[in-house]
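Structures for review follow.
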Structure 1
Amino acid sequence: MTFPFIPTTADEMAQRGWDELDILFITGDAYIDHPAFGTPLLARLLESEGFRVGIIAQPDWHDKEAFRIMGRPRLFAAISAGAMDSMVNHYTAAKKVRNDDAYTPGNQSGKRPNRAVIAYTAAVKGTFKGIPTVIGGIEASLRRLAHYDYWDNKVRRSVLVDSKADLLLYGMAENAICDLAHRLQAGESIKEITDIRGSAYLSRTTPKNGIILPSFEQVSCDKNAYGEAFKLAAEQANPALARPLSQMYGERAVVVNPPATPLTQKELDRIYALPFIRLPHPSYTEPIPAFEQIKFSITSHRGCFGGCAFCAITHHQGKTIQSRSATSILEEVEHLTEHPQFKGTISDIGGPTANMYGLCCGNPEAEATCKRSSCLYPQRCRHLVTADREAVTLLKKVMQNPKVKHLFIASGIRYDLLAAQPNYFEQLLKHHVGGLLKVAPETTSDPVAKVMRKPGHEVFERFLRSFYDRSRTLGKKQGIVPYFISGHPGCRLNDMIDVALFLKKHRLRVEPVQEFTPTPGSLSTCIYHTGTDPFTGEPVYVPRDATERRLQKALLLWHRPESRKDILEALKRTGRMKDRDRLLGAGKKRRF
């Protein structure tokens, strides 16, 4: 007899004939049995390894009974805040409380606590005395060392210290959690398990071959020490040459083992072949926005070699692109077409950057010793293989499925790669743009782009010309949805006025604006906190004043009448009233 969902209650356990779990997952997201969500993915993987696994989704952290509904697990509790850091989930860049949560039925806010990893771990420890606790997911992963916290406006300790968990697994953690489960099953104590790649633990000693970071006491009061710690940790990102990191907290050290090695294609294919139902748990009666957005999408790969300063994907998924085989993806497409709600449209096939599928380093020896944070910045690495044949072939094969009427690429496109991928560009524009293509230049100011580790305005301008010319040749009326960031380190009002003028010139409208939020783990957050680039030592301007941040945001929304007052104030502040007519005068509608 098969059971579609991972158990969430004692009754569902009893249906399987279980009286005890091996592993209990606690998550801040609703339970959606879909591979796009980390907890169900890891639960399915452990299930395939023969473990009895249960999921408690969004428990009331004030109520011990909410954690007892399936009893005490035999091996350990695995705890995650969910797909987002809980503080990012709860608060805007202006630190105002959000009124929605896309990962909760009915889009309701307040179903998870602030600093969810800490709150859930405390609740589990209070409920099950002495139980091994393992924390992971994006919140734990990016807070594994001392980190600047925007909401407290101070440097906080490693979440491993604050949560008092036994072990932290960072990154995607498939191999790490399987290794841990089998070793605990074999009788090892969790205190003895200190050698798993992609893990962090507390110790009274530091590894002999490790790198000692400035202590928490140092980084919490000295911004230079903070920048040095960030730089040293970032230099150990390559799994092939990374050494353990240790950071002292009083008499104890947080020891961070080297990152997990990238999954092989065979390992990745196996994970996505697990029996996901691709539906929310049937106990939910309201729609879950995050599921509605991705229910007919397919993950083709993970990792990103872009190295953007404001993004922490590389710190979590790694720089190496790990691509599934075409066979694996086509099998998932076939499975997806059997979904009762499928009407012929696949909303996306992609990853962090859609057109990185199948790309890799062409020199394994160079890759093994590479210390670059980006394969694209400041210029494209000569070893990077940018051939687009695999991606084009995949898209064509998917469209050969008679049940697939439309296939769109909704995940981000790295437009500065498209010049080296002419066939992919052609295929994309011809068949896979739903009227609007999402791209993320983030800025067109060259000084700001340098801080962001992004290409400058000339590259984006060339892309725009090519996009509109090719679309016109194909007889397509297609537009661009550009993503821009306001208030980023390095960005002054003068820079944002230049960006607004660029947008006006090219008739681009940004909706919505991404206001820079310093999130744990990113280079931009380090710069925001310290005012210095940790790799160059150069000072970087940081727009902290609330008024300036408001004016920067208004400039990106140049087309809105309600922005006019703020734009005029920005022009006055910078002595650029001469640009008023160019920026606020009527624009012409783009003709395709």
Structure 2
Amino acid sequence: MSTITQTKAIKGGEFLIRETLAKDIFIPEEFNEEQRMIAQTCKDFLKQEVYPRLNEIDSQKDPTLMPSLLDKAGELGLLGTSVPQELGGFGMDFNTTMLVAETLGAGYSFAVGISAHTGIGTLPILYYGNEAQKQKYIPNLASGKWKAAYCLTEPDSGSDANSGKTKAVLSADGKHYVINGQKMWITNGGFADIYVVFAKIDNDKNLSAFIVEKAFGGITMNEEEHKMGIKGSSTRQIFFNDCKVPVENLLSERENGFKIAVNILNIGRIKLGIAAIGGSKATISQAVKYAKERKQFGTSIANFGAIKHKISEMATKVFVSESACYRASQNIDDAYEALSAAGMDKAQARLKALEEFAIECAILKVHGSEVLDFTVDEGVQIYGGMGFSAEGPMDRAYRDARINRIFEGTNEINRLLTIDMLMKRAMKGTIDLMTPAMAVQKELMAIPDFGSADDSALFAKEKKALANLKKAGLMISGAAVQKFMMKLSEEQEVLMNLADMLIESYAAESVLLRVEKLIGIRGEAACAVEKDMAIVYLHYAIEKAAGAGKQAIYAFAEGDELRFMQLGLKRFTKIDPFNLKEARRRIANHIIAKGEYPF
């Protein structure tokens, strides 16, 4: 895959104030033959090994089943996609590992098990371990000989991870840390050989991280949790009772655990977002097949406008979220290549690149998980009574989807993080939000420009509407900062409104850029359906952002300021009329004709 170059590399969060050109993004249609073969290997694995045993996996009657599936995945190299070749992996670029995560994301509980092992279980050691630790653990994790789990959450520390009470005390002879404490909701906990455990040494303010082998002893656990969904994934409470961990198994530096947790979660967020899209695509394909087969009133229900509306909305949101995920993952790959070329250690370069685009990672976690929730809900509705039956596929899809809005930081936390990170970067001067925000204020005081851009250019009107949508976000954000100053962090409702405006701006821009680039490759006639999806979503995004903006304004503005901002919001959320019904029908008809999600 060729590396995308820009005159000046875009920074994380800068999409709000800087135009991105279609030629500068990566789109899924550009995956090469080798990458598509890897994705097909993942599809074949699910079809042959996972789908025939879904009920068996969910029942957990055989505790060796999930580990054995991970063994088979390891034999195919699917556990080592992110691992460098010198440590027994394939050393794939970030985009390719995203494609693997997307494809396996359709694997229900198995997807949870493999993502926990390859992500939060393996990556802390890969990115933060010293050479001896990496040589000892990573090859065995990449092959599947050892299975991994990540022990961060405690009964009283969920979103506030750094408040954990698990303690580590140095032994009298200085050779071991003795760990005592309790962890909960530990994925792969029942069969893991290696645990990445977070604990505070003595009375430290911040967490430290440790590589703990089950063989060290002092580890007990409760029975498997009874969960709403992902029933086949092992989820246990883990107890550490005088667990002796060699001092050489301290991961990174003392009190660096919280930073490790945060940075590893950045990876988990964007990977969760794309995995949710893999699950969504499978759900759409099942729903379309059922809609074509199910007859009511003498015809297939796929012929009804209400069903077409659902199919088009499901597919459009999935197409958009996928566009945004691969746009961001290419940014991460490009940043990594630049840092690595400048001489930075490869593991550090990968972490730095992910940290740079942490805002986008949070956005994509929220967007992808909520698209999946929407998709499975509509899938149930298309199936009707059979959707509510445990005999049909939507029962499992619906229940399994719900955890994704909680995993990797709740969506509420991630919404707050997007704005918090953006504001902090603005305060540090990393991103100049002040200049464009002031420009928006001047524009509002000026006479509106009724002139039009070159409407013959592709997406000229849509891009102007998108630029205005970003201005609406800047206008309300600037006013909120002036109103609340340092207490803005206490106004969570307003922050979540602002986050929704930010999320929709990024998503709508991503799909416009994808379709623009695709048209440049295939021609406009060949991309008519994709063009419809981009425009339909832009209308949705503007409507949603306008509603969020209105709620934010009502929360803190009054009098003349309120009226002024209302006028500004109305001005910045205008978009030309478009027959959305007919566009949705064209989208649905294309998908129904293909009999599956075809993009």
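Given that FRET efficiency 1/(1 + (r/R0)^6) of positions 10 and 290 (r between Cβ atoms, R0 = 41 Å, to 0.05), derived from a single structure, equals 0.90, which label among 1, 2 identifies that structure?
Numbers: 1: 0.90; 2: 0.45.
Here the read-out was taken from 1.
Which structure, out of 1, 2, was semi-axes √(5λ) of the Cα gyration tensor in Å, for residues 170-345 alone calculated from, if the result is 46, 25, 11? Each step should come with its number before you reach the end.
Values: 1: 37, 20, 17; 2: 46, 25, 11.
It must be structure 2, since only it matches.
With distance in nm of label points 7 Å out along Cα→Cβ at positions 98 and 434 computed per structure, which member of 1, 2 shows the largest figure? Intermediate values should be presented prior to the final figure.
Details: 1: 2.0; 2: 3.3.
If we compare distance in nm of label points 7 Å out along Cα→Cβ at positions 98 and 434 over 1, 2, the biggest value is for 2.
Taking mean count of other Cβ atoms within 10 Å over residues 18-25 from the coordinates of each of 1, 2, which one would give 15.5?
Details: 1: 19.8; 2: 15.5.
Derived from the structure labelled 2.
1.11 is what came out when Rg/Rh (Cα atoms, Kirkwood Rh), for residues 258-417 alone was calculated for one structure; which of 1, 2 is it? Could the numbers behind the result be given before it?
Details: 1: 0.99; 2: 1.11.
For Rg/Rh (Cα atoms, Kirkwood Rh), for residues 258-417 alone, the value 1.11 is produced by structure 2.
When relative contact order in percent (Cα under 8 Å, 6 or more apart) is calculated for each of the structures 1, 2, which structure yields the highest value?
On the way: 1: 11; 2: 15.
The structure with the largest value is 2.
If helix-only ellipticity at 222 nm (-39500 (n - 2.57) for each DSSP H run of 4 or more, over all residues; to 500) is computed to be -9500, which of 1, 2 is the source? Let's see the in-between values first.
On the way: 1: -9500; 2: -18500.
The read-out was computed on structure 1.
Read-outs: derived from the displayed coordinates by stated rules, not from any lab. Keep in mind it's a predicted model, so treat the numbers as computed, not measured. Cβ atoms are built from the backbone, for glycine too; each structure is taken alone.
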